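Chemist: Just below sit the structures, each encoded as structure tokens.
What follows is calculated from the coordinates using simple rules that are stated; it is not laboratory data. Small disclaimer: the values here were computed from a predicted structure and weren't measured. Cβ atoms are built from the backbone, for glycine too; each structure is taken alone.
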Structure P
Amino acid sequence: MTDSLRISNAARQGPIHRRGLMLILSSPSGAGKTTLTRDLLQDRELDLTLSISITTRQRRTSEVDGIHYRFVSQEDFEKLRAQDDLLEWAEVHGNFYGTPKSPVQKVLAQGRDMLFDIDYQGTQQVRKKAGADTVTIFILPPSMRELRARLERRAEDSADVISKRLDNARHEIERWKMYDYVIVNEDVQRALSEVKAILLAEQMKRARSEKGINDFVAQLLAEERT
């Protein structure tokens, strides 16, 4: 275990309780967000919980309820929206997607962190409702040429679809100023280390553990002098 991971673990389990945070990653398709998300979740020392979106669309045969999405009826979705229990939501091709507020608040209150894989529109909705609980990171490709090459290496899309993804990527990249941090993903291991460094620094912010620090300092000052 590296020193930084020891510190990160202590930030969660030490004598000072802190509120958890919401780590949001966004990027254009092909910039490496999915790989970074997977690697972060596989690191047990980080103890990140992935936010699972709800959706009204039909479950595909390859999908597992509660892992890929939580599948709900439109009536249930609309009830959550009416009760203001969605951090963000959107309608895509006639189907609704959203992030329930209650499960997130429960995890954060435990001093644990949640990882979000959402676009810039969802990010702005979450930030507006959650404020200081959010930490946002935008992942950039090293070049548009490399982004095209990554999309082509996937061998999943036609040339027309790749061109459309690149056009969408330019639109998304223009929103980089909306984020707290920006990382250029030229090397995935370096980008991963940079995300972890951001997470550690944000975990240690005084504002996330103000009450815990107050209680701890009071105990320190109450100790008998030797």
Structure Q
Amino acid sequence: MHLVVAATQTEMDAYRCIDQSTANQVHRLVSGVGPMESGITLSRFLERHHTKIRTVVNFGIGGAYYSGPNRQLELIDLCLAEREILGDFGVCYGDRVEPFAQDDFPAQSVFELDPHLLATARSALSAETIDSTVGTFVTVNGASGFRVRGDRFADRYGAICENMEGAAVARVCELFHLPLVEVRAISNQVEDRTEEVWPIAEAAARAAQAATLIIKRLQEVR
């Protein structure tokens, strides 16, 4: 069995609407928003079911960085995570976060995702002529409300986007020795926030579509 994980019911509802053919062969889990909630929810689920799970697909929406290696990312574009970094684990100096020194707080903050699953995911999307960008994701406890904060994360880590669950999901999957792939659709640019309405529903549907294609490919090869 494969496990699909999304932070919100909105994202998971989009997946349920698309994926009818494999519904009985896939576990679905709404993890909750943020590193703490998602980590706890996924841990409790896997404590009971990890022997039944072969792979985990984490999907949802994310905010694209202006700076960094992929400034061309637009709304609804798809991104696949090569690694996840817990970006605001450190000391906050206004809009700047300095990571804790490992000698002082030797906690893991960088998580490499499974390269074979990543290649499979890229292949599944490419087969449907769907473009995706591969790169580093940053997980934050609080979404960046100013462009300068996002630029700092992008420049420090060479990151392409941010979210609020990926590093926690990666840490739990590492604990249970489960391979993980993560796909997100861009719902917004990380900029100085305004009253602009973001295409969250459209991005959620796009990410759900990608997750469905990835799951179908995984069922063929694993």
Structure R
Amino acid sequence: MKLKYFSHSAFQITTNEGQIILIDPFLDDNPTCSVKSEDVTADFIVLTHAHGDHIGDAFKIAKRSNSLFICVNELANYVAGKGFNAHNMHIGGGYNFAFGHLKFTIAHHGSMTPDNFYGGEAAGVVLSIDNKILYHTGDTGLFYDMKLIGEMNDIDYMLLPIGDNFTMGINDAVKAVELVNPKTAIPMHYNTFPVINADPNEFKMKINELDKKCKVMEYGEEIEL
């Protein structure tokens, strides 16, 4: 399995069988992303919430790829209303897809589409694929129930925001890693806009001081998991 980081909160997972899963594909209007939506395809598109910098270019990609959207119920209804295929879920619920198992978790954040449609509750997502478990927290503040997520799932990779202002900053993100105890932490949601500027290497240093592993992925970088 491969994990690619486009920047912001946008990731691509390619399974060992070649299935492509996109998470929050904000590409074309993302000043830190060199990849454009026309160059990306997807079998599945996971949306953590409805904000424009997370829905991003999902509709453009899905129109070409006939992708299946996976999101919380209200956002899935919005997506279906646009004429796309959607699988409705909600926080606390899991489902076995062709690529593996997906479960939505809580996230403390808002969720409103760019055209002012309520997108339900914001969410994080735990994905079990090819014998690896990834926890993409979505946009969120720090919350103590992250400890339960870590205890109930042996998280291999935790993808979490460090940019502050709208989400956790570096210090809260470090505490989140302490609570979840993943094998590897990967920072996201930083430096896209001036208001969320943060130094991922400072985050990495603080994670390393806890004797934990951190991988700072470069924009456009793809790694083997």
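Chemist: Given a computed value of -6000 for helix-only ellipticity at 222 nm (-39500 (n - 2.57) for each DSSP H run of 4 or more, over all residues; to 500), which structure among P, Q, R does it belong to? Working shown, then result.
Modeler: Numbers: P: -14500; Q: -11500; R: -6000.
Structure R accounts for this read-out.
Chemist: Rank structures P, Q, R by distance in nm of label points 7 Å out along Cα→Cβ at positions 15 and 175 and report only the one at the top, that is, the highest.
Modeler: Top value of distance in nm of label points 7 Å out along Cα→Cβ at positions 15 and 175, among P, Q, R, belongs to structure P.
Chemist: Right, here's the next one. Of structures P, Q, R, which gives 150 when volume of the Cα convex hull per residue in Å³ is computed from the coordinates?
Modeler: It must be structure P, since only it matches.
Chemist: If mean count of other Cβ atoms within 10 Å over residues 55-62 comes out at 21.9 when worked out from the coordinates, which of P, Q, R was used?
Modeler: Numbers: P: 11.9; Q: 27.1; R: 21.9.
Only one of P, Q, R returns 21.9 for mean count of other Cβ atoms within 10 Å over residues 55-62, namely R.
Chemist: Looking at structures P, Q, R, which one was distance in nm of label points 7 Å out along Cα→Cβ at positions 191 and 207 calculated from, given that it came out as 2.0?
Modeler: It traces back to Q.
Chemist: I've got another one for you. Which structure, out of P, Q, R, was distance in nm of label points 7 Å out along Cα→Cβ at positions 119 and 143 derived from, given a value of 3.6?
Modeler: Details: P: 2.8; Q: 3.6; R: 1.6.
This figure was derived from Q.
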